[in-house]
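Every read-out reported here was derived from the displayed coordinates using simple, explicitly stated rules and does not represent laboratory data. Every value quoted in this text rests on a predicted model; they were computed, and no experiment measured them.
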Structure P
Amino acid sequence: MATPAEQNAALAATDAYRSVMTKAGEILAAALGSLQSDTGGTLSAGIELAAAKHAYDVVRVQLAAGPGGLISSTASEQSISDSSLAHLSALLAAGSPISSALAPLVTESVPLQVLLERVILTPSDIALRAERVVAWISSSTPAALSDTSGITRDDLVATAASARATAQAVDGLGRIIAPATATLAEGRLARLEADLADPTTDSRRVVSAADAAVASLGQLAGQLAGYGQGGAYQ
């Protein structure tokens with residue numbers, strides 16, 4: 001049976017992760033809405049689109065289908081995606097109209113915001129979310145750093161920051177249950193962020209740092225299994 005301290009830490013982890021998702025959902029919906037009504041020109045539109053992309057970097061994995069996933073559709077069925085946001089960037093850069101491409105994203109952002117406010121995960125599932133976020137970084141880095149995809153280094157940096165925020169949600173419980181693993185995971189995530197922030201770091205080093213963090217987060221998820229309760233507000 002979990003101790004009161006463990007129970008409180010597990011509840012705090014669930015609440016912290018939900019707060020991260022809620023804030024990102026609000027920013028995503030607000031940025032896309034502002035972009036739709038923007039009359040300030042390309043510069044202000046670019047700032048709003050950047051805010052939307054960074055918010056999506058936070059929720060990308062949570063919106064994907066899978067065990068404990070938030071929605072049942074696959075990423076390819078969602079209007080809001082890396083490809084659709086990259087398409088908006090290309091349209092803005094070319095000075096082309098964006099209204100028709102933007103409209104379905106704005107429409108989808110409102111119910112997604114509500115769904116993100118309802119997510120409740122166990123500490124183990126939260127650690128697994130962080131693991132999947134970092135795994136996405138590992139798989140996306142070669143193409144992103146060679147400019148052969150719509151994903152940029154800035155996207156990777158923002159995604160790494162979201163992975164660390166996700167992992168920090170379970171840090172309190174991790175320090176009680178598995179302090180060595182929690183400390184190792186935190187250090188490896190910090191190393192990944194530092195590598196991504198350095199424009200001279202090549203993709204092999206980033207992938208290596210990401211894979212090391214994935215291993216630690218997976219181990220932490222296993223050690224946190226059985227603590228807390230998950231589900232979703234209906």
Structure Q
Amino acid sequence: MNVELVIPTHSDPVVKALATMPDAAFTSLLDALKAVQPSANPQELKMAVGSLELGAQPGHVVSVLVSLRTLADQRMTPMADIALAVCRSAEVKGIVKEGEETRALKDRVAALLGVPALAITAKAYELATEGPAPLLWARVVSDVRPLFVDDSDHELKSEGGSIILHTLVLHCMSDIDYYVAMTPEDLRQLRKTVDRAIQKEGRLRAALDGTPLVAIGTLKES
């Protein structure tokens with residue numbers, strides 16, 4: 001299958017590193033990816049290779065590989081064809097020299113894209129972020145609002161006390177922040193809702209254990 005792709009400029013260092021890194025460095029990269037458990041976030045893969053000397057930023061290497069694996073899945077293209085397309089683009093851009101570097105790049109990209117942990121993580125991440133507003137982070141801002149009231153002569157008084165309010169801030173991949181105003185009662189209701197969702201997740205995980213549909217990723221409470 002003839003696949004055409006153009007390597008983004010910011011990925012050039014990764015492609016160059018994959019083509020020229022020593023065999024020992026490539027073996028370390030391959031072994032590290034094979035040893036990691038799949039998850040729905042490429043960050044786990046990045047942590048697994050973070051200490052390796054690869055000739056390019058390890059986290060960026062993982063990002064490029066995840067993108068290539070996602071592309072292969074979307075186009076239903078064999079890994080070897082994706083690797084060959086990477087080589088063609090690298091040659092056109094002058095990133096690698098034709099011959100030994102090209103052969104090394106093709107073989108290494110094909111091997112890395114075939115790692116199960118990378119394949120599963122890429123697919124899980126794609127599904128987890130395909131919604132209109134995948135969550136990146138959240139925080140709650142809390143503040144006190146004093147209550148000022150007028151007396152019978154319409155003189156401003158401050159004996160009205162105060163109210164505590166919370167604002168839930170949701171920052172999403174769409175670069176849009178959502179602000180949700182909440183009273184203390186709202187915050188406690190939200191906590192009950194989240195706790196219930198976590199309980200349901202635990203039951204689902206337990207039900208899936210021992211089946212081919214076992215839930216990937218390690219549950220970590222912060």
Structure R
Amino acid sequence: MPKWLWVGVLGVALLVPSALYWAWIWISDPVRPADALVAFRRLAGVPLSQAESDRGAEITATIPSDASWRRIVRHWGDPGYIIGAASRGSGHYMYCLKDLSVHVQARIGDKPVDLETAEYAPYGYSLDCRPAGLRFRAPQGAVVQIRFETAGHSHRAADLVVEPYWTVGTKDRLVGISIQEDLHVRALATALGVAGIIAISVAAFLFSHRPLQPAG
């Protein structure tokens with residue numbers, strides 16, 4: 001086999017997996033590592049002490065609608081959203097709303113939002129009681145007005161929060177993203193593609209400068 005041919009074959013062998021990877025990225029537009037931060041971003045919060053005042057407290061939660069969130073919902077599904085009471089600081093702990101005597105109402109514009117019981121805390125939080133809080137669904141880009149009122153004072157250092165309600169399967173999805181990061185798949189695919197193009201270019205150069213056989 002002439003040198004230019006095996007160099008060209010090598011270039012194609014390097015380029016094909018890279019091309020397939022980038023075609024998959026372009027077609028499926030998968031969840032990216034940076035999207036994971038968006039997936040768990042708190043949408044709104046207010047100190048519990050404000051809700052314990054005579055006037056209660058009201059917050060506004062805007063449902064995400066950017067490109068990252070659309071990728072997340074397309075591949076992971078719509079998680080819904082939880083209204084709960086979360087500890088402050090670095091600890092990820094939730095208190096049950098019923099134990100805090102918190103009453104919640106939510107609306108989008110003039111339309112009330114249906115609130116369902118959220119039995120479990122969202123992924124990343126610990127909980128020692130049930131139910132954790134209240135769950136609702138809303139379309140992307142919706143502006144949800146949420147009002148809190150309490151029947152007493154708990155003196156807990158907590159915030160009333162609104163967050164995406166990720167539960168079952170979340171850990172597996174994050175592991176998949178982590179594996180891609182650890183293996184540097186994107187960087188590897190880019191390197192293979194560049195190496196393949198260089199090899200094919202070298203093969204083309206060798207072919208164009210190959211010694212010509214004298215005419216019979």
For relative contact order in percent (Cα under 8 Å, 6 or more apart), find whichever of P, Q, R sits highest and give me its label. R
Identify the structure, out of P, Q, R, from whose coordinates Cα extents along the principal axes in Å, for residues 87-206 alone was calculated to give 91, 43, 18. Q
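Consider the structures P, Q, R: one of them gives -16500 for helix-only ellipticity at 222 nm (-39500 (n - 2.57) for each DSSP H run of 4 or more, over all residues; to 500) as calculated from the coordinates. Say which.
On the way: P: -26000; Q: -16500; R: -12500.
So the calculation was done on Q.
Matching task: 18.1, 61 is the computed value of Rg and Dmax of the Cα atoms in Å. Pick the structure from P, Q, R.
Numbers: P: 18.1, 61; Q: 25.2, 92; R: 27.2, 105.
Corresponding structure: P.
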